Every structure is written in structure tokens, then in C-alpha cells.
Structure 1
């Protein structure tokens, strides 16, 4: 990370009185032990048993859920239930993101309430936070709406609900996410965003989507709290 990158992170975080944080990526690798492509394939297989075919366009189970919602509300509700159970199972073997626990602790130490905002189910997020003793650092958890897939990010709904829950002002909040849909949701909600670029190619994609700054590791965000802001 260059000095200018560190300075930009320090500027953003020094202005932030509240922090919104995506779950899968910035906090943990939720599908490390139960891969997302496996879950997506299981969902497609179950859908096929209902004499319905969905094209194999993606290995993202959330996109399979969107496909189901485009077919019928009843199908979406059943797929959402199965995905929720799979995510809860995945949370039991999720691997912590290096630096995430330290960043959460730094947010608490500096008086910045944190909300987790995710397209994953809140049940899986809560299970992971409790398993890893991180729930004490999180003021609010907002997972996907079980009844309306259209409200998942990049829609700003989850961010707006989270900010209301913790009493946050968009202009004084920072959202950290690792996908273009995170950045788009932050922009739509009027929240400055930091892209967590944990894979090759992500820095360019996240900046192109509108991220205000990029970090390639969560430890840099924890260090930014102690970096004097220009």
C-alpha cells in the first residue's frame, strides 16, 4: 500500500462516526468449508426435482435465489429457506479474515458503532459472530430480507435499515465491502465506500464501481485509525 492509499483510508475513517461492514470477505470467508458452488449446485438440483429448470449461469447461490424469484414467489421462498440452512451450516466452518477481529475491536475502542450488512442470512452471520466471540463488537446485524430478493445489494435497502438501527448519518458513515454490488449499494445510500480488494482484478473493478478507497487487507484499516489524517 502506498502512502497516498494509507492517507486516503485515514481520511475516510477519521470522518466516519459509524461503520457498515459486509460479511463474506471483510469479516470471514463464509463458504471456506462449504463452497458456494456446491450450494448453488444443490439448489439447482432441488429445483429440478420440482420439474423446473434454471440455467447454470452462475456458481453464486444468491444468483440462483434471484433466478428462483424470477420464476415464482413460492419457489423463491423454498430456495431461500434451503439457502438459509446451507449458510448456517457454512458459518460453522467459515474462516476468519486476517485483521477483521482487530478492525472490529478498533472500531469499538474509538467509539464507532458497527453494523454488518450482508446478502447472507442474518442467522448465519449471528452464528459466526457468536462462535468467534465477535458479537460484542457489532451493534447490529442486517441480513437479506427473506421475502424480497429485490432488496439484496446492490439495492440500498439493507444499508438504509442498518443506519436507522444504529442512528447513523450516511455522510458520516463508511461502508466496507468486497464486491461491485457493495460499492453500488453504498453509492445509492449516499455512503462513502472502501473496497476490500482481496483478489486479483478487484482493485480496478471496485474503483470503477465508485469506491472512494481500496485496501487489500483488513489490517490496513485497523492501522488507519492510528494514522494521522491529513
Structure 2
């Protein structure tokens, strides 16, 4: 996916097919529709860390292709708000971690102008943050008003059963078989947030490929 002047690449795993939508079915269906061209102003995703917000924004961009652009604001905050110029040329603009620049006068002014250009051009804005629009510490009232137009979805964290299924889905996406007993073993031996679990799966994938082994509990014990 081309990214205007932004030197970014989407994660190869960040697609709708590798995201377990348990508890978030309506949100995922909404994002799929807008990524495929349904006319909408967009939406606001909020929730705690490691619930999949970045995955979903990148999945939107993967599905929409060159019609979309992904901007990780936390990563690019130091580059300054000038990087927002021209983003409205895309049909779908995905701004990740908007709360990371909230409260900064220059960023808020630039975001306000971008929102105006997006809505005037009948484009779609998808935003993620750690908190709901009402709780986000945006100081500029006009920007608050623009962002309040977006339907808000709380990204639900997965329970343990769904974490196992999410790990197995990610494994299948990578061409791996992750048996139930191995997945449950990982859940008991690792931090329980999905970012940590996925990171562990990545490590096991690399080690299994090198050793030409399957993801059995004995093999996982060796790696850990």
C-alpha cells in the first residue's frame, strides 16, 4: 500500500482474516463495509492496550488498498503535524493513537483542519485511542465537536477461551498448527495480553522453522 510521503509498511499479519472478532462483531463488520467503499463518516475505536486497535486500522488499509492511508500518531508525533497535509486525498484516513497528540495546540489545530477537509470531501475518518471521545483530553472545542460526529466502538478484550482461539487463528494464518493443549500451556506460562502472546508465537514460529519441529508442549518447554 502506498502511503503518500509516509515511509510506512503495514504488518503482514494485520488483516481481517487473522483477527478474532469475538465480542467485536459489529465493529469488525462496520470496518469491513467502510473499507470496501460504503459511504460513511467513519468511526472511533477505543480500548485498553493490546486489544487489537492497530490491527484493525491496518486491516482497513489492507482491504481498502491505495484508497486508504494509515498514520501511527504516537510513532510520528515528533515529526510534527505538517505530515497531515494532503491526507484527505485518500478515501479512508486511519489515525492511530490520537490521544498521543491530544492537548498539543499545534497538533489539535492541524487535526481540526484535517477533519474539516475530510468531512467536506465526503471522506472517511477512522480514529483509535485509549479512551472514548468524551474522555479523550482534546482541548480545542471545535476539534472535539468534529470528532464527536464519529460513532464510537469500545474494543472488547478477549477472555481466556477467546485468547486461545485468537492464537490458533494467528498460527493458521502463518501456516502453523497450534494444538489446544499447547495454546493453553502458552496462556498459563506467558503474560496474558495478546501482544505478548503474539510475540511469543512469533518466536516459536521462528524456532519451529529452524528446528523443523511442531508446536508441541515439549518443544515449547525447550524454547522457553
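Out of 1, 2, which one gives 23 for relative contact order in percent (Cα under 8 Å, 6 or more apart) as computed from the coordinates?
Values: 1: 27; 2: 23.
Source structure for this number: 2.
Using FRET efficiency 1/(1 + (r/R0)^6) of positions 15 and 71 (r between Cβ atoms, R0 = 30 Å, to 0.05) as the calculated read-out, with 0.95 as its value, let me know the right label among 1, 2.
Values: 1: 0.10; 2: 0.95.
Going through each structure in turn, the value belongs to 2.
When mean count of other Cβ atoms within 10 Å over residues 103-110 is computed for each of 1, 2, which one produces 15.2?
Numbers: 1: 18.5; 2: 15.2.
Among 1, 2, the structure yielding 15.2 for mean count of other Cβ atoms within 10 Å over residues 103-110 is 2.
Of structures 1, 2, which gives 2.0 when distance in nm of label points 7 Å out along Cα→Cβ at positions 175 and 199 is computed from the coordinates?
1
So distance in nm of label points 7 Å out along Cα→Cβ at positions 55 and 79, computed for just one structure, reads 1.4; which one of 1, 2 is that? Mind dumping the intermediate values first?
Working: 1: 1.4; 2: 2.5.
Attributed to the structure labelled 1.
Could you figure out which one of 1, 2 the value 0.70 for FRET efficiency 1/(1 + (r/R0)^6) of positions 111 and 215 (r between Cβ atoms, R0 = 25 Å, to 0.05) was computed from?
Numbers: 1: 0.70; 2: 0.05.
Corresponding structure: 1.
FYI, it's all coordinate maths here, none of it is from the lab. This is a predicted model, so every value here is computed, not measured. Cβ atoms are built from the backbone, for glycine too; each structure is taken alone.
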